[in-house]
Structure I
Amino acid sequence: MKKKIILIALLSSCTFTLVRACDICGCGVGSYYLGLLPEFNKRFAGLRYQHKSLATHLGPNGERTPISADETYQSTELWGGVNFGKKFRVLAFIPYNFNEKVAQTGNGSKNGLGDIALMGYYGLADHRTSVGQKLLVQSLWVGAGVKLPTGKYEPSERLAVSESPNNFQLGTASTDFTLNATYDIRLQDLGLNVNLNYKINTENKHNYRYGKKFTSNILLYHKFRIAKLLTIAPNIGVLYETAEKDMENKKYEIETSGGYSLSAIAGMEFSFKRISMGTNYQNVHSQALAGRRALAGNRWMIHTSFAF
């Protein structure tokens, strides 16, 4: 038990030291919030819908100006997972994005396929023990992933928004990589879930590189089982996202990029036989994005999946 706690602490501290301060934290061209995965033995597939908002073109002190814009990012995502034996797991995410911008200077929209992501995990620990009359269950998965440049990137957008984050894109046009870890500990029906994701971005063919990004969330949940058929799991927690500044031509740091956001999460998960559904709301409590030239709004997500 002590060794597992030490391993998690080391993993968390190492990840935090890798980053300094999103593809603006959760909007636009990427979000890696994972949350509570549905329970499955072999495979699952489903849909996720995410809604996010962002105010851009803000003044030097974050105030609105005549050119300020309100941006909305919606994503319908096909997601799924496959277990290979008891030690290996692969997750896949295929998003279709709907981006909208409203401003006095003109409105705009972009719809299309986003960047497809694949994540592979290895089961480092999976233990069940008894603590008194209660069952203690622990699992630790670690792995890596890749994000493919399948979404459309428009370099003209970067030139048009030199004083605003380069976020109104369907994709990054770069092949990026992730390091991932998931830890879950549950005493009977009360559990704690931790997800860590570190995204290493590469430079795209337009000489632009989005800043490296770290995403983490911690969720406390409780499972209520009804007639051995329906499981309801309310959960609360926090989501922290941080990113370095973007770079152009390998040496020019983009001031209107990078930053952090800290959000409170409240959600509910439902499971009925092989069908799982869930929703969560993310309330942004603290943020400093793009040199304070951008302000993220609250977000919400719903999902459903089927295990087979």
Structure II
Amino acid sequence: MIRKIDHEGVLLKHDQLLALDAIVSTGTFRGAAERLNKSQSAVSHAIRLLEEELEISLFSRAAYRPALTPAGEIFYREASRVLRQMQDLRSTAARLRARVEPEITLAVTATMDLDPLLSALADVGQRHPATHLRLAMEMMGGPAARLMEGKADIALASMDGVPLDKVEAEPVAEVTIRPVASPKLDLPSGTRALSVSDMQSYIQVVTAGTGGDAYAQSRDLLPGGRKWTVSDLSAKKKVIVSGLGWGGMPDHMTREEREAGGLRSLNLEGFPPRHTVLYKIRRRDRPPGVVATDLWDRIGTG
């Protein structure tokens, strides 16, 4: 049992702090019990003992859902900090005893430009030749889904849909998604912004997400229009370049075509160019191995 004794001699058990965090995170004692795989009575008992030891009330029981008291809010902030420190200590210990992994998986949003990542992959591949590096290109919420399912060691994606309390994240890149179309599509001419009604007769080409229902994302979809769905950005680009439809594409994938006139940027109401920060993300509860740590440290440093 991991314990912490404060300066007044109060004995705080790790499972009590975990119970407190789970109640605040889920909003109910029942939800906390399900998260911790314990009975609801065991969670209630842990909190009751904690309150007795601290001689303060952490939760108000006046409402249906437990709410932190003012003293509870202050204590919870400090408890959260202690839990993060304890998790970091576990991760450090795990890295110290870790062996080289036979395989690591990097789940990457398909909108990311891979060129800046290649040097990091090359360096890690040379330093750890026995480890199989698996690069999984995912759409929409796919990287987050693979990470939280335990099928990826590191994700490179936006933070949309990512449970912030369960991950460590650092910004590494930025991508701009810009609506584009081929001149062959024969859109209305002029400098005014095209309205939703202007675009409803033209096919919007969209990509299918790979994150499943739990990590589904739907942005930049114009209402009431015709849509075609493709599986990846390469297919999407081909359909758009051919003049069959329009859609949002990462700038780095269309720069040459836009400069040569094969594609043009669109000025659409409700669909401005979207600038998204991409992060390297890993789970706090899965201590990284030797190779995953090396790759993490090198991503975004070039």
Structure III
Amino acid sequence: MTLPAALRENLSLPVIGSPLFIISNPALVIAQCLSGIIGSMPALNARPMEKLDEWLAQITTTLDKARATSPEKRIAPFAINQIIHSSNDRLDHDMDACVRYRVPLVITSLSAPTDFVKPIQSYGGLVFHDVTNIRHAHKALEAGVDGLILVCAGAGGHAGTLSPFALISEVRQFFDGPIALSGAITSGAHIAAARAMGADLAYMGTRFIATEEANASAQYKQMLVDSDASEIVYTPLFTGVHGNYLARSITASGLDAKNLPDADKSSMNFGSRRVKPWKDIWGAGQGVGNIRSVMPASELIAQLDREYRGALAQLRH
């Protein structure tokens, strides 16, 4: 593995629970970390922005106490996601908070985090950047990031269009550092497949929406259980960047999921006064067909671990 020891030695399963807009919260992050995977959340989920300090203190204190109480247990570090975009008027505030709390891993999205890498690395923190293509990967590496998150076709949220086979193969031609792979990963066997393809970590989001800790409505969680891959719609309409969404939620909002208007990047807005006009449009990746229940995050991770170990054993035969 190419993972730094700080990550590798504290994981029971090679997974990052990806940051979910609105949905990720301290309860989910803590449950993920205590179960041995990296839990993460967007800084923007803390509203107003002063709440971010409260959440970082809660997560840090809880995990530190758990490590002191059970030093033999693998308790994973946590991550905070930062949107690097001109409309994010709280970015400096949120990055300062990450530095003050010495957040172990900062996940950056959209633009390359050129101005923010060194402050995070100065205390030993790591920066991983979301990319959907080779050009973005090169820009992120030029900025000095420690790792790449390959957001491939089928991933929930702002997904790319490249097959994970294609993107990871090309990235590995010029980068031998940490890679997390995203794209319809919902089982332990998928995690093993990601490792076999050359990734160090699987990047899983949609599956964790259907957990008890996730800040999503019961209707949203049930829609994940009821949907399959054919019901995922890929469109830029709702944020200005192409993303995957549940067709049923689009239809319920009065739109024709098969005939949506277009949008462009000029409509992106991540400001603190942002109004979300499509609050009932629900994101999901193409892996929804493998989600058949809502359960506590700890139980889900235990299930993923059993599936992962089983898949590795099967491959040895």
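Coordinate-derived values only; no laboratory data. Predicted model, so just to flag it, every value in this text is computed and none were measured. Cβ atoms are built from the backbone, for glycine too; each structure is taken alone.
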- prompt: Thinking of I, II, III, which structure, once mean count of other Cβ atoms within 10 Å over residues 74-81 is computed, gives back 23.2?
  reply: III
message: Using Rg/Rh (Cα atoms, Kirkwood Rh) for the comparison, can you identify which of I, II, III gives the largest number?
response: II
For -2500 (helix-only ellipticity at 222 nm (-39500 (n - 2.57) for each DSSP H run of 4 or more, over all residues; to 500), calculated) the corresponding structure among I, II, III: I
